[in-house]
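These are the structures in question, set out in turn.
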Structure 1
Amino acid sequence: MHAVIEEPDEIDFIGTEIRLENIIDSDIENAKKLFLKFSGEEIIESTKYGQVIRKNGKSSNGNIYINGVKVSEEERFLFSYNITTITAPIKKALNRERSNVGRTAYTDSIKKILLSSEKKEVAEILAVDLQNMNLGTAHDELAWIDVQEHSVKKLNEQGKYLFVTSSEVMEYPDMIDQAKNCGHSIITIPENLKYKIQDTTDSLGNSIVDINQFVENYNDSFEFNFIDPNHLTDEEKCVYRFTPQILKLSSHPIKGIKAIKISTSMRANFFENTETLGCWDAQSNTIVLSRHTLKSLRDYSGTLIHELIHAKTGYSDVTRLFEKALTDEIGSICERGLLKKSITKKSN
């Protein structure tokens, strides 16, 4: 379109009179398609950098607007966008060709719009598409790792979600079922994003709930069902009475342990699809053993000594430090037992 600007005939006239002549209706409709106002697309969220827009259902393409004027289309974009903060690359691109601005000119602006979005709706749409990464059908915005991370953190703030990889879903089905029973929605994420969000928090300071965090939260909220030793069966009492003698086997004085309790319910070991036989509860300074361990002296003593090492060292399972401490304890028990036996034999 071309405009002819003339000096005003009426000096006192305020404003601008614009006349469009010899234009057919189809020209008007085509012209209107260049403006966000007439596009029929819905603005989901406005940020200081621009707006996230739900695409018109009639088109699968994402439209790129600058201050409401369409400058480009993106076949593989999840949203349309209206950029309202003009950057130097955009200015340069507009000076060259306003009707077909390249992606490189507005990529940073689109990222800023998405990374400054706060609405749950935007994060949920991104998260749903994020699950298509493994299929190779995700939209192009999800190729940006910082956008992936942002959508995860926003969801973490606004609801109960568990972020797991596709391999974790197959490997730990019991954990996934437990998470669903606890009200979590399961979001499948790529492997590289898993390591990106590991041990991080959202903007509210909440830990991102990946598979390890879920287990930690589950364990913290678990309630044991303790049983009074007097209510044990006669066979169980026979094993339980060995507790003081087992404690004497320890190579170091037992400090900081307030109680040793028996529970009929134990935390689930989701990583091995079993129920744990014992645990050291550092908050209450209590060793908790499963009632199942009382079926034999071997099971009970072995589990109790295992938890004693946790109590004395504070080391976690499947760590090199814990394995060394456990090996040292076994060696010490064997050494003292064998020496005692040898001394007794010589005395006889």
Structure 2
Amino acid sequence: MKKIPVVAVVGATGAVGREMLDTLVRRNFPHAEVRALASSRSAGTQVEFGSKKLTVQELTEDSFAGVDLALFSAGGSTSEKFAPCAVKSGCVVVDNSSAWRMDPAVPLVVPEVNPGDLSWHKGIIANPNCSTIQMVVALKPLHDVARIKRVVVSTYQAVSGTGQKAIVELENQVRQLFNGQEATNSVYPHRIAFNCLPQIDVFLDNEYTKEEMKMVLETKKIMGDDSIRVTATTVRVPVFYGHSESVNIETEKKITSKEARAILSQAPGVRVFDNPGEKIYPMPIVAAGEDDTFVGRIREDESIENGLNMFVVADNIRKGAALNAVQIAEVLLERGLLRVP
């Protein structure tokens, strides 16, 4: 595989940006040069890149001259402003924010599910929401065999999905409570330590949260099937890394739990972790630091004719963000799509 001359990571000082840099190293992504870009506040600081350090450069509209690929992890407003600048410079953008996901002209891609959609990109490719990514990795192999009609999902999402400030808030609240102090909160509307918050992002007019509707709409787009009915309840839990999901599906064709395990055991990016008799099932502490999506508690839904339940867990910073973005870049390079049409 030939090398990409220049790769830029935008938002390189954030949790996902740092993980993107680490993923490029871990996967031996072919490059000649990597640039770390961030806001003026971080310019001049250093970030680790394998055995060396990169000096962070300020992100400006001129930052993409000579850059071939940019991995964005800096928020929607930053992406809306700078991604078009990058494309204008001839750079292909893989964006981790929600800014472009539902744009009909922008592919929304999970490489294990719909890599073919990369063929029609116009310079920007969207990385899906973290909770959507891990779910569709588990759903697609079953959909191909039995066609999924309906999905009911409840999520238990780690605080790292909100960012570094949320991680610190959980740490501080635990410390405060153990010291007999009142827990203070600023990131979340309520205390997150030893609590669960059935709100991720803002509430919409239909009484769902924005995070819940992301899962509904993104799943249909990635799976390429608007007829799939999806409903979601998303919950923030006091876990640092790893999103968990209870997923119920209804299929057109009957599929047994044994058949589902066999299908998923051969699926790319999936690790079946399912032996309840031995207390083996997916948990955040199992998935944290791993690339795979773990699937377990696979069982038939006895309330309907063609139903399955499963528990799906993945590291939201890895597969839910950085890894998926780098995998997209790998497919672009492999298929000769790393260019602006």
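Comparing mean count of other Cβ atoms within 10 Å over residues 28-35 across structures 1, 2, the highest value is found for 2. When Cα Rg over 2.2 N^0.38 Å, for residues 180-291 alone is computed for each of 1, 2, which one produces 1.33? The correct label is 2. Figure out for me which of the structures 1, 2 the number -8500 belongs to, where helix-only ellipticity at 222 nm (-39500 (n - 2.57) for each DSSP H run of 4 or more, over all residues; to 500) was derived from the coordinates. The read-out was computed on structure 2.
Kindly point out which one of 1, 2 the value 31, 58, 12, 0 was derived from, the read-out being P(r) over Cα pairs in 20 Å bins from 0, in percent. Computed on structure 2.
A value of 8 was computed for relative contact order in percent (Cα under 8 Å, 6 or more apart); which of 1, 2 is the source structure? Source structure: 1.
Volume of the Cα convex hull per residue in Å³, for residues 108-227 alone was computed and gave 110; which structure, 1, 2, did it come from?
On the way: 1: 110; 2: 141.
Of the structures listed, the value fits 1.
Output the label of whichever structure in 1, 2 has the greatest value of FRET efficiency 1/(1 + (r/R0)^6) of positions 132 and 188 (r between Cβ atoms, R0 = 25 Å, to 0.05).
Numbers: 1: 1.00; 2: 0.70.
Sorting by FRET efficiency 1/(1 + (r/R0)^6) of positions 132 and 188 (r between Cβ atoms, R0 = 25 Å, to 0.05) in descending order puts 1 first.
Rule-based calculations on the coordinates, nothing more; no lab input. None of the values given here were measured: they were computed from a predicted structure. Cβ atoms are built from the backbone, for glycine too; each structure is taken alone.
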